[in-house]
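Each structure below appears as structure tokens.
FYI, it's all coordinate maths here, none of it is from the lab. These numbers come from a predicted model, not from an experiment.
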Structure I
Amino acid sequence: MVSRFQFNTVKNLLASGITNCIQIRQQAGLTADDLEDILENYDYYAKKFEEEDRLAEVEKLKSEKKLPWWKRK
């Protein structure tokens, strides 16, 4: 399973112009199969982590709106 850190590292390295697979694998801590999976399914992972960020933001907003028990009516 690819982690958010690994995906973001690959994304940032590709954006900076590094295309050497060995350098990317070393810096992200990936196996060859994992790197290949990220590159083949780049859009899937981007959408997956964006959705997780969006859901986390919604949960954060919900928890901020909730009043403590002593302030509830």
Structure II
Amino acid sequence: MPRYNFSLFSSGLVGEAGVVQSDSFDDALTAISEHVTANEGDTLEIGVFGFPPARYRKVNEAVGKRAWRPAGQLAA
């Protein structure tokens, strides 16, 4: 089962950080959403050891992975 490292940033400061084990990336996002307090505009970095983390921004008060949208991607 993969281990995902995560850090939650609020106003540029790390609010919470930790590790979650999950069968899938989507399940990891859902588990994090259920156990951390995030506000709209907060940034979540999540990834596995050896790879750069993915960056997501909290977009609303939805529960689970739907509350997070990819952040920092360049337009096509």
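With P(r) over Cα pairs in 5 Å bins from 0, in percent derived from the coordinates and found to be 3, 17, 29, 28, 16, 6, 1, which of I, II does the value describe? Going label by label, the one that fits is II.
Out of I, II, choose the structure whose coordinates give helix-only ellipticity at 222 nm (-39500 (n - 2.57) for each DSSP H run of 4 or more, over all residues; to 500) equal to -23000 when calculated. It must be structure I, since only it matches.
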